[in-house]
Structure P
Amino acid sequence: MARSAPSGVEPEPVRELVVLQGRVQGVGLRERVLQVARGYDVAGTVRNVRAGDAVEIDVEGEQSGIDAFVADLTANLPSFAVLEAVRREPAAPRGATGFRRIETL
């Protein structure tokens, strides 16, 4: 059973690297990521992966916020996007603030 933080104590932030694969570049996905992120208490970056078939999202916040952000994003992709796979990997939190687009990896 998952343990929750004691009342009045903020949960520890977590960080995930989320990779969306498929037809996800050149379809407005990075802008959609920025739009969706504004609705959640998450911070991080989004960028294209040079291979051409993936977008990487480095996201930080409470686990429930990250889960909701990813669910909302994948349910509301730009119309020309075709999502073939979602990979989520945990990473060490870095204290990110804001959400921004960065250069291609």
Structure Q
Amino acid sequence: MQDWLVSLPDIMAAIANEPDGKRYHYPIRHGTMRVGIYAPRGTDPQQPHDQDELYIVETGTGTFMNGDQRRPFKPGDVIFVPAGAVHRFEDFSDDFRTWVVFWGPEGGEA
């Protein structure tokens, strides 16, 4: 059974050990839900995802692109992205790190 409580330092240590420089780790999963940390460096290469997602910005600032809209973000902000939406973090600070939660069916919830 996976642990139901995972510390941020443990998640960051796992990211540091990820092969190929992956900058994310999802230590808690249950059903369709997974939660973890995303901490890109330089650029954000992600593509649209099959599930709805939430980002909860932990550290850093920048601009978030969601579809054809761009908005600044800062620590404490919560960002919702529907499944399939083109999105990415842009012009983010070197200390940028965010919690990310994926959930629901492929294609997102109605």
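In this comparison of P, Q, the computed figure 1.9 for distance in nm of label points 7 Å out along Cα→Cβ at positions 26 and 50 is attributed to P.
A value of 42 was derived for relative contact order in percent (Cα under 8 Å, 6 or more apart); which structure in P, Q was it taken from? Please report the intermediate quantities before stating the final value.
Values: P: 42; Q: 30.
Answer by label: P.
From which structure (P, Q) was Rg and Dmax of the Cα atoms in Å, for residues 34-73 alone calculated, if the value obtained is 11.0, 27?
Numbers: P: 10.6, 30; Q: 11.0, 27.
Clearly, the read-out refers to Q.
Quick one: helix-only ellipticity at 222 nm (-39500 (n - 2.57) for each DSSP H run of 4 or more, over all residues; to 500) came out at -6500 when computed from one of P, Q, so which one is it? The correct label is P.
Structures P, Q were shown, and Rg/Rh (Cα atoms, Kirkwood Rh) at 0.99 was computed from P.
When distance in nm of label points 7 Å out along Cα→Cβ at positions 58 and 90 is computed for each of P, Q, which one produces 2.6? Could the numbers behind the result be given before it?
On the way: P: 1.9; Q: 2.6.
This value belongs to structure Q.
Here, each number is a calculation from the coordinates, and none is a lab measurement. As the structure is a prediction and not an experimental result, all values here were calculated from the model. Cβ atoms are built from the backbone, for glycine too; each structure is taken alone.
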